[in-house]
Structure P
């Protein structure tokens, strides 16, 4: 079984989000779709300008929530990329993260928790981006602070999956959270849960991509699943037993978050060892990104992670 390296102590939040926009009183679905497409292309400054204009015209709590969680998402995404490129220092980032948490919290308070509409109120996204900001803040403050914030982050992820069980981001982050945290009695880290959460995120993304609901690959989803598989390090025979043992837990799960924790019990798990599957996933990512005519900052970061994991 592989041991974790210092590189795995960073919690990387996926920045791509798929939403199904619906008409609201003033802001139509085409406008939301335009903003979300620009987000997927990392046009965060443009997105923030558009959202500033829309915030003036938002007339309902759902519309205001839709503007606010998208603003939190854009500000977080811009910050995350600036940290990676070195254009933003950690102290300044922590100040901004406090503001992003407040923005996402305002989205929750603006009625997001009272609607199941992803495109408008977006409770799943509001909870998620509040949790993402908490996670990044805890990461920058250090391990002890991250442990202190872990319960709040888990509850945001749980609330996000309750609002929309098919939203992949909270499962993706839960996979990293359970991978990075120490286990009992210090915290609730769990290698089996980490793999199940990550596999759930990948399967949801694959379904959306195959259906045409998203037109870009979330390459980092595959890298994080590979990382968690390498950390678990089970042989094919051992993981067959492990997956079989999850079935009763999955059947007894009380909500979408717990079902994500035991998802391997019902997933289409390849008959391979963790090492074999991880290497195939990493090569899939490397081939896909290397074949692209151009690579974004995010693509380059993901490619670096894939090569580093493959060559360990």
Structure Q
């Protein structure tokens, strides 16, 4: 999806910012998960968890609604936007949580927040890549001059600690949010985004070759659409998976380890599903700062999918 074709017109006045992160309030260690060693070996045969790069995970002690509301509040407070001013709210979550959230989830959140004029939408079925699909869709909504503020909310959590152990990943609970706005200064703007399907991954038969093909297709598309190149990218914000796999997959796509920003968040939080790339971007902003006119790459990977979004500091 090309987002930069009208930079000097409509989208030149739109920014993305006010990144909020609400992690699970209970800190857990891998050994707290019953039968952790057996579960890890079953999910990731031959992989030593000691090289994962993750020491703790976060767990929500209460209903997810409270964490969602807190994240949205933080985002709106940072940009001094009233809840009643929000035109759209886009939720992104993994496929398995759709049923758990319940059919009235969005209504509950909107009522609590006082977002009486907001129109909600949920994006899913792309697993941990759904948040980048939400970013792209939210950006496109600002083509309508009547839309001024779009809030994006990314959430993932796990009810049973045993289910935190997935292939090459240790899941945490987290909600993140941000604001796309024409009326408030942002931190970045979207240059281009793309998502591709890994057919082998949809069958549970993904391989290094199939994942590499999907990643290269996404990168080729976003660089072509934006007129940028890989060497223009200052930092990459990936999915927080098993350290050796993340670094290896990045190298296969031509991305050096030095450009990846994920080690510290992986160590503290593990894999936060849809929220990983935004957590990593916000962490980089806190530590170093997002520089104007600098190019950044957000990535998300999941069984069957790979997504990327090219961003520029404003």
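Among the shown structures P, Q, from which was the value 21, 15, 9 of semi-axes √(5λ) of the Cα gyration tensor in Å, for residues 201-256 alone calculated? Don't skip to the end; give the middle numbers.
On the way: P: 26, 18, 9; Q: 21, 15, 9.
Going through each structure in turn, the value belongs to Q.
Tell me which structure, out of P, Q, gives 3.0 once distance in nm of label points 7 Å out along Cα→Cβ at positions 137 and 249 is calculated.
Numbers: P: 3.0; Q: 2.2.
Here the read-out was taken from P.
With relative contact order in percent (Cα under 8 Å, 6 or more apart) coming out at 26, pick the structure among P, Q it was computed from.
On the way: P: 15; Q: 26.
This value belongs to structure Q.
Quick one: helix-only ellipticity at 222 nm (-39500 (n - 2.57) for each DSSP H run of 4 or more, over all residues; to 500) came out at -9500 when computed from one of P, Q, so which one is it? Going through each structure in turn, the value belongs to Q.
Can you tell which of P, Q yields 29, 24, 17 when semi-axes √(5λ) of the Cα gyration tensor in Å is derived from it? Don't skip to the end; give the middle numbers.
Details: P: 31, 21, 20; Q: 29, 24, 17.
Label of the originating structure: Q.
No lab work stands behind these numbers, since they all come straight from the coordinates. Since the structure is predicted, the reported quantities are computational estimates derived from the model, not experimental observations. Cβ atoms are built from the backbone, for glycine too; each structure is taken alone.
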